[in-house]
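Heads up, there are several structures right after this.
Laboratory data are not the source of any read-out in this text; all were calculated from the coordinates shown. Keep in mind the model is a prediction, meaning the values are calculated, not measured. Cβ atoms are built from the backbone, for glycine too; each structure is taken alone.
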Structure 1
């Protein structure tokens with residue numbers, strides 16, 4: 001264990017009745033970096049995310065977060081320690097305004113999530129922080145709009161704001177660009193870059209141009225194992241990666 005790495009795994013394995021979705025994965029994510037996990041369908045990316053965030057228990061191997069063994073920890077305990085999986089833990093309530101959604105997330109931190117009987121004015125002390133978070137993700141102008149009326153990309157921005165309310169040290173993003181058009185992808189990529197300041201981000205992403213632009217380090221999985229790791233320039237020159245992930249004729253815009 002070294003202080004340079006916020007999360008480390010050793011021999012991480014998940015077996016489902018003889019099928020190894022993740023097999024002997026050693027992963028080290030450098031503190032204050034953006035680290036991407038890529039690979040073709042069935043490579044084990046989502047299973048790996050589920051293991052790290054404790055939605056699944058490993059069949060073998062160890063996981064450390066900030067030097068602490070979290071292999072047997074529960075998801076809520078991991079979130080309290082500062083590792084949060086966005087788009088899983090955060091939720092958007094369509095009937096509530098953007099501000100109210102972020103305020104609900106801030107209530108979780110205060111431990112007042114279930115104080116629904118309290119007067120609305122009792123939550124006004126959370127407004128300043130909620131507005132700060134809304135501004136940080138670029139949706140301040142939608143403050144009083146019901147979340148259900150937001151575009152898909154702006155809903156994702158709101159989800160990131162509710163996640164940031166938990167003040168995570170590490171953010172795991174599971175396919176943050178899925179289903180987005182070009183403009184929303186650009187806006188979300190800029191947002192990820194912005195919120196990565198003083199945080200570590202680990203993301204699964206299929207859009208290779210986004211991976212190339214954002215990532216400091218990329219780990220490529222194939223059939224549950226680590227195929228290679230390095231910068232985008234390094235991994236895109238690897239013939240095994242081209243064959244396994246990008247496929248014939250795919251460049252940086254390819255999808256896997």
Structure 2
């Protein structure tokens with residue numbers, strides 16, 4: 001379904017990013033994984049994609065918050081791979097704390113990676129998408145960006161910002177056959193949430209489907225959006241019914 005296309009996945013070394021990379025590879029897409037500080041894990045994901053699905057895959061060290069670095073990496077990916085048409089903006093960090101206790105750096109770091117990082121990647125990939133006459137952008141937001149979450153002013157703001165960015169990009173690029181959508185995961189069992197007990201977490205207890213989500217749940221949604229040319233500007237909740 002995606003054979004002959006290349007997908008760039010940021011934060012692709014583990015968790016949701018790794019699951020999305022594997023899912024897109026299973027559909028035939030070549031994969032460029034962008035990450036920082038997790039080369040060994042990223043290489044394992046690349047090897048899995050190549051051995052299991054026979055696609056090409058490569059790792060690129062990149063701090064998505066760095067405008068020039070993202071520009072250089074996208075240029076390199078475009079040289080190494082043909083037909084870059086998919087961008088998954090998954091890279092994200094948390095620096096949780098109550099507003100009264102949160103310092104400026106905690107706020108700025110999260111906004112820089114989670115929100116500005118997505119802008120950087122979209123801007124630099126957009127020329128490739130227009131050149132290839134096709135683009136599919138999926139931004140990984142969060143239910144925290146839709147309803148807020150105490151102790152996560154920075155994270156919630158960054159994820160809410162992604163919603164506005166998604167809708168604006170969808171409008172700006174619709175005439176160029178470039179779609180832009182967002183996924184708002186709920187409580188997902190990943191390394192980022194490993195220190196939060198599902199049993200003792202009030203958020204997890206409110207999930208109608210009765211379980212935390214998995215990275216594969218998000219990957220399935222990403223695959224749907226990437227292969228749906230008439231869906232754009234959508235924020236798709238994948239939260240087990242938490243937001244009902």
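Thinking only about distance in nm of label points 7 Å out along Cα→Cβ at positions 129 and 185, which of 1, 2 has the largest value?
For this comparison of distance in nm of label points 7 Å out along Cα→Cβ at positions 129 and 185, the top structure is 1.
Still on this structure, please answer the following. For the read-out log10 I(q)/I(0) by the Debye sum over Cα atoms at q = 0.10, 0.14, 0.18 Å⁻¹, a value of -0.51, -0.96, -1.39 was computed from one structure; give its label from 1, 2.
Numbers: 1: -0.51, -0.96, -1.39; 2: -0.43, -0.86, -1.44.
Considering all the candidates, the number was obtained from 1.
Something else now. Determine which structure produced the value 19 for relative contact order in percent (Cα under 8 Å, 6 or more apart), calculated from the coordinates; the candidates are 1, 2. Show your work: numbers first, answer last.
Working: 1: 26; 2: 19.
Comparing all candidates, it corresponds to 2.
Upon calculation of distance in nm of label points 7 Å out along Cα→Cβ at positions 17 and 137 from the atomic coordinates, which of the structures 1, 2 produces 1.9? Write out the running numbers ahead of the final one.
On the way: 1: 3.8; 2: 1.9.
Going through each structure in turn, the value belongs to 2.
The value -13500 for helix-only ellipticity at 222 nm (-39500 (n - 2.57) for each DSSP H run of 4 or more, over all residues; to 500) was derived from one model only; which of 1, 2 is it? Could the numbers behind the result be given before it?
Details: 1: -8500; 2: -13500.
Going through each structure in turn, the value belongs to 2.
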